[in-house]
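What follows is a set of structures to go through.
The numbers here are math on the coordinates, done by the rules we state, and not lab data. Just so it is clear, the structure is predicted and the values come from calculations on it, not from any experiment. Cβ atoms are built from the backbone, for glycine too; each structure is taken alone.
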Structure 1
Amino acid sequence: MFTGIIEERGEVVAVEPLPDAMRLTVAGPLVTSDAKHGDSIAVNGVCLTVVDVSAGAFTVDVVHETLLRSSLTKAHTGDQVNLERAMALGDRLGGHIVQGHVDGVAVFLSRDDAGVHKFELPKDLGRYIAEKGSITIDGVSLTVAAVDDETFSVALIPTTLDVTTLGRLQPNDVVNIEVDVLAKYVERLSGGLR
């Protein structure tokens with residue numbers, strides 16, 4: 001479980017293809033300060049299990065299912081990524097409940113002078129996105145500012161733009177999104193009551 005409050009921006013230092021998977025090594029001195037084998041660290045919003053920690057970097061395996069649903073399939077050495085350690089019991093929930101189970105990807109379209117960032121709305125996920133609801137973009141907990149049939153927007157403050165990868169987005173960049181898990185449970189429960 002995560003909160004969507006990014007702890008640091010890390011860097012991909014190695015990418016190794018595996019059969020139906022990928023092994024990533026990511027430099028992140030803060031998140032590795034207490035990390036050990038088996039811990040969970042979110043990389044651009046994807047919950048991954050640490051398989052090794054060494055000299056301020058950690059290694060994770062990214063399985064086929066995760067590669068299909070996330071932007072990590074395009075990870076390259078030198079890429080900047082958002083990092084967050086799993087929440088500890090008793091921590092403050094500064095963002096919202098984030099599972100690190102990415103639902104899919106969205107395409108960044110544009111930003112305006114007020115910091116409003118517009119994204120293409122994935123058709124299969126649009127029903128879970130509501131104005132003033134929560135969404136996670138590349139691991140960052142955000143509030144939806146607007147949504148229509150084809151797009152959704154979030155307003156980003158300068159601090160978020162500075163300390164996460166979202167300030168570096170260029171049109172047509174692909175980002176990971178996780179919709180609010182509560183919306184998925186409501187849909188499932190209401191469908192089961194018919």
Structure 2
Amino acid sequence: MLAGFSMGTGEVTRYLGTYGSAGISKAALLGVIPPFVLKTNDNEKGVPGEVFDGIKETIAKDRYLWFEEFFKNFFNTDELAPERIGDAALKAHFQVAVGMSPYATYACVDTWLTDFRDDLPKIDVPTLVIHGEKDRILPFESTAARLRDENLIADLEFHEIKNGPHNVGWTFPDEVNPALLAFLAK
């Protein structure tokens with residue numbers, strides 16, 4: 001089985017789209033980036049490019065501030081802290097993130113704009129998608145809802161986490177873990 005979270009969902013999608021599913025029985029995608037997050041003429045449900053330009057500008061000016069704000073939205077701390085994410089966990093995530101090189105921090109933004117629409121129809125294994133409906137990083141309507149509503153993956157099991165932020169694995173393990181374990185057991 002292949003599983004990915006956030007940008008890792010793009011890796012799983014691209015792998016299956018490029019190499020096929022030989023030796024792969026299932027896929028799990030949590031906090032999905034596919035199908036294509038950038039708004040274009042042929043992708044009206046995407047996020048405007050100015051948002052990503054603004055992210056890169058902020059990173060270039062003060063990447064520490066950017067990480068601090070990013071994690072607030074990654075976990076929706078205004079709604080979920082401290083009950084579902086504590087200060088120590090936020091600090092630990094921040095410490096890991098700032099260990100990334102400044103160049104990698106800036107350059108990774110462009111990777112979010114990868115178009116996975118041609119890869120999705122090639123996925124021919126049962127696929128689980130788990131996504132928070134209040135995801136501020138990869139908005140639900142621009143990403144996960146499209147996988148479900150547009151039938152972009154043939155054999156799709158879908159779990160929307162009510163009030164879930166981007167990192168539902170951390171904040172809603174009581175919903176994510178049973179769904180993932182039930183999917184694995186099939």
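Can you tell which of 1, 2 yields 30 when relative contact order in percent (Cα under 8 Å, 6 or more apart) is derived from it?
Considering all the candidates, the number was obtained from 2.
Quick check for you: by Cα Rg over 2.2 N^0.38 Å, for residues 81-160 alone, which of 1, 2 is greatest? When Cα Rg over 2.2 N^0.38 Å, for residues 81-160 alone is computed for each of 1, 2, structure 2 gives the biggest number.
Between structures 1, 2, the greatest calculated value of distance in nm of label points 7 Å out along Cα→Cβ at positions 73 and 97 is seen in 1.
If distance in nm of label points 7 Å out along Cα→Cβ at positions 17 and 169 comes out at 2.1 when worked out from the coordinates, which of 1, 2 was used? All intermediate terms of the calculation are to be shown ahead of the outcome.
Working: 1: 3.0; 2: 2.1.
This value belongs to structure 2.
Source structure of the calculated read-out (distance in nm of label points 7 Å out along Cα→Cβ at positions 9 and 41, 2.8) within 1, 2: 2. When helix-only ellipticity at 222 nm (-39500 (n - 2.57) for each DSSP H run of 4 or more, over all residues; to 500) is computed across structures 1, 2, the figure -14500 traces back to 2. For the structures shown (1, 2), mean count of other Cβ atoms within 10 Å over residues 1-8 is largest in 1. Here P(r) over Cα pairs in 5 Å bins from 0, in percent, for residues 49-88 alone was derived from just one of the structures 1, 2, and that gives 6, 15, 23, 33, 17, 5, 0; the source is 1. Each of 1, 2 could give FRET efficiency 1/(1 + (r/R0)^6) of positions 25 and 121 (r between Cβ atoms, R0 = 41 Å, to 0.05), but the derived value 1.00 comes from 2.
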